[in-house]
Each structure stands twice: as C-alpha cells, then as structure tokens.
Structure I
Amino acid sequence: MVKIITDSICDLDPAYLAPYDIDTMPLRVRLGDQEYLDKVEIDYMDVCRAMLEGVVPKSTQVPADIMANTFEKCAAAGQDFIYVAFSSVLSGCCNLAQMMVAELKEKYPNVHMGVLNSKAGAAGMGLIVLQLAHMAKDGAPFEKLMKHGEYLREHIVHMIALKDMKWLVLGGRINKLVGAASTALDIRPLIHIDKEGYLKSFGTARGQKRMVKAICDKTLEKLKAFPEQLVAICYTYEQETTHQTIAYLKEHLPQIKLVLQPVGSVLTSYLGLSGVGILFFDERPKEYYYN
C-alpha cells in the first residue's frame, strides 16, 4: 500500500482521516522570540490567543531533519509514498521535498516516491488527502494515485472571506493605506487560491451581509456540477461569519454535506481572526469517496 504523507497545513476533522495511516509533518510557528512545532507544541488556539494580545505570528517550513527522517524511514523500509504538500508558491516545503526525494531515488531506486504540489491549503489539502488516502488503502498503485492527485488539485476550490484586512496589513501582505481605506469603507476582501496556488482576491463586498451572500452565491454556482460532495467550512477565531455562512448554504442547498474545521496555526497567522473558507471540488472525480 502506498503511504500518504502531508504537512500541518492540512486541516480536516481528524475523525475523517483517522482510518488511514497518514504521517503529518509540522511546520514551525514563531510567536515573539519563541518557535514551536505546529500541532505538536502549539495549536491554533494558542496562536489566536497570542494574536488577540497583539503578537504577529510568523511561520517557516517543515524542519529539514523531520522531513528527511520521515522520507528516509519509508524508503529504507521499501515503502512507496506520496507527500501531499502545501502550495509551493506559499511555502518552501514542496521544493525542499522534491530535492530530498530526488536524492533518495538514487539511494532507493526500487521505491516509488512522489511529491504532489497540492496548490491548496487548509481543508482544501484535507479533502485531497482524504481521497488519496482512501484510494491508497483500497490498493491503488502509485502512478494512479499521483495522476488522481494532479486531477484533484486542479479542481479544488477555496472561497475565503475576511471581515477585515488588519492581519494582512500587519503581516506585510497588503499596503497599509489600502487596508485603512478598506476598513473605513467596511469593504471585505473575497479571496481564493488560484490555479497556480497563489492567494488572490476575486472581489470585495461592502458589509457583513453582502460578504456572506457573495461568497455563498459563488459557492452554490460552482457546486451545481457536484452538489452531493463533502464541503468543508473552515474558520479562524470569530465564528459569527461561519454560522451565517452555514445557515445561508443550508437554506439554499438543504442537502449539502458539511464538515466544520478550524484553520490551523499557519494560515490563521496569514488570514487573521475573522475569516471563513468554503472548500470543495468544482467537478465530480471519476472516483470519489465519502462516508
């Protein structure tokens, strides 16, 4: 059986991933002068509490020794594996893994090893990992899993809405003047992850009610191609927007299947304390599992 490996950006209710033997490698989160292993030494609520006190978190990729040991352990045991990585344009994890795998292939030529740039994050990665882990458990071969993973990453959708731009400004991700003007006018950014894996704005909405309607209407339009799937709702800290989003989606698509999941430490540090994301596939895969 091919082993699926991922990193701590991957967010999905553990109950969904528990039946599968998935290894998760931690990124690092820095709060002030202290650095922690994500989901090992710190969780997202620790980060939220620090942010509420005015700390601006920083994050760095999976430590090289942890990644090297994880991959080497599999390869030495003759275990084929696929690492589903956070978007390569948002983190160095994917590129580091590709270099390590290239070296390991020379040492273990008979082991199949792959790195899948998910071009995704949070529960978007989680939904991809869930599909691949189930197929792997059913005995799907390495090549089929890699090909299916490449298909899934092209069809995963991230719809993200933020109540304010404060943390994007503090993190240096948008201009202070733009952030101040948006706050004064109550303009809410609408963000997605594009086909290359970048966080990009696809519009704005003025006020809370219009923001929720905008992100939900866009989601409902895209879900028409595959309405019976599992849809993930991710949130950071403040949950008012999350509850409104769930209510809107259920009102307009009563049969929708939802899983609720907090965003992990790293993406919370990017997005701030008042974000919500809706994550799903915009097309039905030929093979799809949901129980």
Structure II
Amino acid sequence: MIQYLNDPNSIKKHGKSFYWASFFLPKRNKKIASELYSICRFFDDLADENDDDQTKWLSEEFKKINDNLNHPINIFFRSNNISIEVLGDLINGLIKDQKKVRIKNEKELIEYSYQVAGTVGLMMSPIIMVNDNKANKHAIDLGIAMQLTNIARDIYDDALMNRIYLPQDWIENIEIEELRYNLSGKKLFHIEEATRKIIELSETYYKNGFAGMKYIPVKTRLAIFFAAKIYRAIGQKIKKKGYKYSSERVYVTKFEKLLVTLTSIPEFFLLNHKYNKYQTIRENFKNENL
C-alpha cells in the first residue's frame, strides 16, 4: 500500500508540466507535492488502466482509508491538514468514468472537472502553504481550467475509452463511434466549435486561478504559476491550430516549456494588477471550504 506514497517517478512520467514547474518549489514542498500526486495517480491509474468496472474497489478503498486513522494515506492527509472528504470527491469523479461517459451540459462538465481536478487544487493548497480559505475558489478554478484543457486535447483518446466529455447540448447527437473515425461536414464543425467553447471557458477559469495567486507565498507561488502557464499553453496551441479535430495529441515541447517559462516572468510580477477580480461563474461545491 505504501507504493503510492513513495513513487518518485510518477510525477516525472505522468505530470510533465507540473514536474517541470516543481523545480521551482522548495525541496520539502516538492517532496510532499510529489507524494500527493502519487496518491492521486495511483487511484487514477487503477480507474483507467483496467477494462473492468472499478466502482466497487474505489468505493471500498476510500472507505478503508477514511475509517482507518493508521492508514498511510489518512496519516498523510491529516499530517498535511488536507480534508479527506476532498479525496472522496476525486474518487467520485473517477467512479463516473467507470461507466459510459456522456456529459449532458456545461454544469455537469464543471462538476466533473471539479471532482477530478479542482479537488487536486484544494488538496495542494496546504502543501504550498496557503492558509486563507479565500484561496479555495481560486485553487478549484485553476484545477478546473487545467481539466478543461485536458478535455479539449484528448477528445479522440477519450472516445477510444467510450467517453465524451464535450457537453451533449453542444454537439447534438454525435455518437462515440463517429469520433473514433473521420468526421466531416456539420458534425466535424460541431466538434471543433465545442473545442473552441471548452478553450474559451478554460480561459475564464485560468483567470480566476491567477487572481488567487496572491494567497500563495512567494516561495511556492512561482512553481504553481509556471505549471498553470505551461498547461494553458496546450490550449493556446489547440487554438492556434484552429481547434482542428485530430487523433494526434497536442503537447508542449521542452523548448516551448522553456519559452513559456521565460516569457511569463514579467507577467508573474504583474499578477496582482492583471488579475485582480474573481468572476463568479459556477455554484459552490459541498466540500469547497472544509
């Protein structure tokens, strides 16, 4: 059971954007952040890498962690002042992925994005020494923004796993089988238009996330800022390509990461001036302010 607390290669293999940015974290914070990432990745991998429905296992594993104060994950969460209920929200999102996924509308999309990514923002906050609950909504929104970027990038790959995260009321009656093959005409337009909407929606959430950077101590702020900027660059690259639907995955190269990092430095010093307002665009979540 301890392996998901001590996998030093997990973040390097799977969280390339955050791994890059983590070099700007103090050593202790980087270690704890990597442990949290390993925990989340452990559950994510078990939810995704098996064709069988993992709902029962995920539910039972969370109950086991929640009920046992001596469980290593429970100890980790309490030691770092992280609410175990937020991990429960993440696991509920992973459970949704165990069935055929069809997101109905934007509200459902944002709820799912909170569960699988906004929760990570909440759990990260104490690790990067944030101690003001006013930061919670910003941390959640930054996680949601990153998940929306994921969704825009992975439409084809998700279709292979029988999942459509684009809201159904955006793409009408497009079926999963159609996404796996070549789309054309009106249906292709609907997918590319939905991709544009996802990227534009993510921009609002990124701005809300950046507006909360002021709550992060300077010594850990830079890493989170760079991670967000690099992730955002994926969406900007999709936009530059005209939101074209393709089986080819868009990613940011090492050179592009370096370029984003260097060109973002002036903006880092102007964050409080450029992003000074929070735009209310969603309902509060049950465990948002634990």
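Each value in this text was obtained by applying a stated rule to the coordinates, not by laboratory testing. Please read all numbers here as calculations on a predicted model, not as lab measurements. Cβ atoms are built from the backbone, for glycine too; each structure is taken alone.
semi-axes √(5λ) of the Cα gyration tensor in Å, for residues 143-214 alone was computed and gave 26, 12, 8; which structure, I, II, did it come from? Before the final figure, lay out each step's value.
Numbers: I: 31, 15, 7; II: 26, 12, 8.
Answer for the origin of the read-out: II.
Tell me which of I, II gives 14.4 when you compute mean count of other Cβ atoms within 10 Å over residues 23-30.
Details: I: 20.8; II: 14.4.
Among I, II, the structure yielding 14.4 for mean count of other Cβ atoms within 10 Å over residues 23-30 is II.
Out of I, II, which structure matches 15.5 when Kirkwood radius over Cα pairs in Å, for residues 103-230 alone is calculated? It would help to have the intermediate numbers written out before the result.
On the way: I: 17.3; II: 15.5.
Clearly, the read-out refers to II.
Give the label, chosen from I, II, of the structure having the highest value of mean projected area of the Cα convex hull in nm², for residues 239-278 alone. Could the numbers behind the result be given before it?
Working: I: 2.9; II: 4.5.
Top value of mean projected area of the Cα convex hull in nm², for residues 239-278 alone goes to structure II.
For Rg and Dmax of the Cα atoms in Å, for residues 119-158 alone, the calculated result is 9.9, 29, so let me know which of I, II that is.
Numbers: I: 9.9, 29; II: 12.5, 39.
Traced to structure I.
Suppose helix-only ellipticity at 222 nm (-39500 (n - 2.57) for each DSSP H run of 4 or more, over all residues; to 500) works out to -12500; of I, II, which structure was it derived from?
Values: I: -12500; II: -20000.
Structure I accounts for this read-out.
Looking at Cα Rg over 2.2 N^0.38 Å, for residues 151-190 alone, point out which structure of I, II has the largest value. All intermediate terms of the calculation are to be shown ahead of the outcome.
On the way: I: 1.48; II: 1.04.
By Cα Rg over 2.2 N^0.38 Å, for residues 151-190 alone, the leading structure of I, II is I.
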